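So, here's a batch of structures to check.
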Structure I
C-alpha cells in the first residue's frame with residue numbers, strides 16, 4: 001500500500017517574485033516526490049514589498065482550485081495595528097493556520113502584538129507554525145524557551161516548532177515539548193509539535209541540521225505522535241526532499257509510526273479526515 005504523505009512548511013510566491021517557488025512548481029515537486037497534500041504559507045509582507053500583491057489574498061486565490069492538495073496558512077503583518085482582525089480574516093478565508101517567523105518578521109515572541117495572535121488563534125482553532133533556531137536576529141526576541149510561556153498562557157493552542165530549535169537550541173525545544181505534554185488515553189501527548197523541516201542535510205542545512213542520532217532522541221523523548229514532516233519549499237527542492245523522506249523511513253519505525261510523522265499527526269492537529277476538515281480543532 002502506497003504511503004500518503006501530507007507535508008508541512010511550503011513557502012509559495014508569485015512567479016514574478018520567485019519563479020522556483022510558485023504554486024505550480026510546488027505541485028510538480030509533490031508529484032515527483034509522491035506527496036499527496038501540502039501546507040502552503042502565504043508570503044510575508046516584507047517579501048512582497050514593492051509589488052502589488054497582498055500575501056494572504058494572493059494565496060487564497062492561488063489554491064482555490066487545488067483544495068484537495070493544498071492547505072493554506074496565512075501570515076501576519078506586524079507593522080499594522082489590526083492584529084486580531086488579521087487573524088480573524090485568515091480564519092474567514094478558510095486557512096487552517098498561520099506561519100510565524102519572529103526573527104524575519106522582527107517581533108518578540110512575548111510581545112503584546114504576538115499575544116493578540118495567540119489569543120485569537122486559540123479561540124479560532126488555528127494552528128501556528130513557528131520558525132525556531134538561529135536566524136541572525138537578537139536571540140532574546142525568539143529564544144526557544146519562550147514557547148513554554150506561550151503554552152502556559154494558551155494551553156489549547158496548537159503549534160509546531162519548525163527545525164526543532166535547530167542545531168543550537170535542539171534540547172531547549174525538546175524540553176518545551178516534553179514539559180507541556182500530558183497523559184491522554186494512556187499515552188503522553190502535547191499541543192506542541194516538533195517540525196522535522198530542513199533538519200536532514202548536514203551541508204545545506206547546517207544551522208538546522210539534527211541528524212539521525214537527534215531524530216532517534218526525539219523518538220525516545222517525545223515519541224512519534226508529536227513529530228511532523230515539512231519540506232521548507234522552495235529552499236529545498238526535489239533532490240533535498242527525497243533523501244529527507246528516506247531518512248525518516250530508515251529510522252526503524254513501524255508503518256503506523258511512519259504514517260503519523262509523514263502526515264498523520266498534522267492531519268489530526270488540523271482536524272482533517274480523508275484530507276478534508278471535519279471538525280474544529
Structure II
C-alpha cells in the first residue's frame with residue numbers, strides 16, 4: 001500500500017503562519033474529503049503536497065521519498081485547482097484544446113481518450129478560449145485534467161465551483177466510477193459538504209492551519225449528537241462528554257457532542273437528542289459559541 005506522509009509541515013508568509021506543524025498520512029485507494037473555512041490552509045496544504053509550493057519547514061514523502069523536485073514521485077501526483085483567468089497571466093488566450101494538450105505533456109499517464117470523452121460529455125467546445133468560459137465550464141476543465149491525468153494521488157480544489165446540481169451529481173458519479181475502476185486516491189476540497197459526504201471515505205477537517213479531525217466519515221457522523229433543552233438539563237446530560245458549539249438562548253441551550261466508543265449521554269435528564277450530519281459537525285468544530 002502506497003502512503004503519502006506530511007511531517008511537521010509549516011508554511012509562513014512573512015509574519016503570517018498559514019500551516020502550523022501539520023501531520024497527515026494518506027493511504028492509497030481512498031477518497032478523502034478536505035474541509036475547512038476560507039483561509040484555513042486547504043489550498044496551501046495541497047499545493048505543498050503536489051510540489052507547487054515549498055514548505056517553510058517539514059516535508060512530504062511518497063513511499064519514503066521526499067517529493068520535492070522528485071520527478072519520479074511527481075509523476076504520481078496531480079493537483080487540479082480552480083482556474084483564475086486574468087489578462088495578465090496570458091492563460092485566458094489558451095483554447096480548451098491547447099490547455100488540455102499542455103496538461104497531456106505534463107502528466108505521463110495522461111488518458112487522451114478519456115479527456116476527449118469528458119470534453120464531449122460536458123459539451124465543451126475545444127476551440128473556445130478559457131477567458132470565454134463560465135466559472136462552471138472552467139470547473140469542468142479542471143475535472144477533465146484531474147480524471148484524465150490518471151495520477152495515483154489526485155487532489156481537486158473546489159471541483160464543483162459554479163456547477164449546477166445536475167453537473168455536480170454527474171461529477172461525483174464520474175469520480176466514483178474512476179475510483180472503482182482504478183483504485184486511485186482522491187482528495188476533494190469543497191465547501192459543499194453534504195453533497196460530497198457520501199463519497200468521502202475519510203474526512204480531514206482543517207482549521208486555522210491545523211488538522212483538528214481526521215476520521216472515517218461515517219464513524220464521525222455516527223458519533224455525533226445534538227442535545228437541546230433547558231440549560232441545566234442539557235449540562236447534566238452532556239457532563240464529561242466532548243462538547244462543541246454551545247448555543248444559549250435564554251434558559252435553553254443546545255450543544256453538539258462527539259461520543260467515544262461505548263459512551264452515551266448521562267441518563268435521567270429531560271433533553272431532546274438529534275442526529276447530526278457532517279456539515280453540522282463541521283460548523284460545531286469550527287464555529288463560535290452562540291449566546292443570546
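The numbers here are math on the coordinates, done by the rules we state, and not lab data. The shown structure was predicted, so the numbers you read here are calculated from the model rather than taken from an experiment. Cβ atoms are built from the backbone, for glycine too; each structure is taken alone.
Of note:
- Of the structures I, II, the one that 114 was derived from, the read-out being volume of the Cα convex hull per residue in Å³, for residues 16-127 alone: I
- Computing distance in nm of label points 7 Å out along Cα→Cβ at positions 40 and 224 across structures I, II gives 1.1 for structure II.
- Among candidates I, II, the computation of Cα extents along the principal axes in Å, for residues 56-119 alone that gave 37, 21, 17 used structure I.
- When mean count of other Cβ atoms within 10 Å over residues 104-111 is computed for each of I, II, the largest belongs to: I
- Structure (I, II) behind the derived value 39, 21, 18 of semi-axes √(5λ) of the Cα gyration tensor in Å: II
- Answer label among I, II for the case where mean count of other Cβ atoms within 10 Å over residues 96-103, calculated from the coordinates, equals 17.6: II
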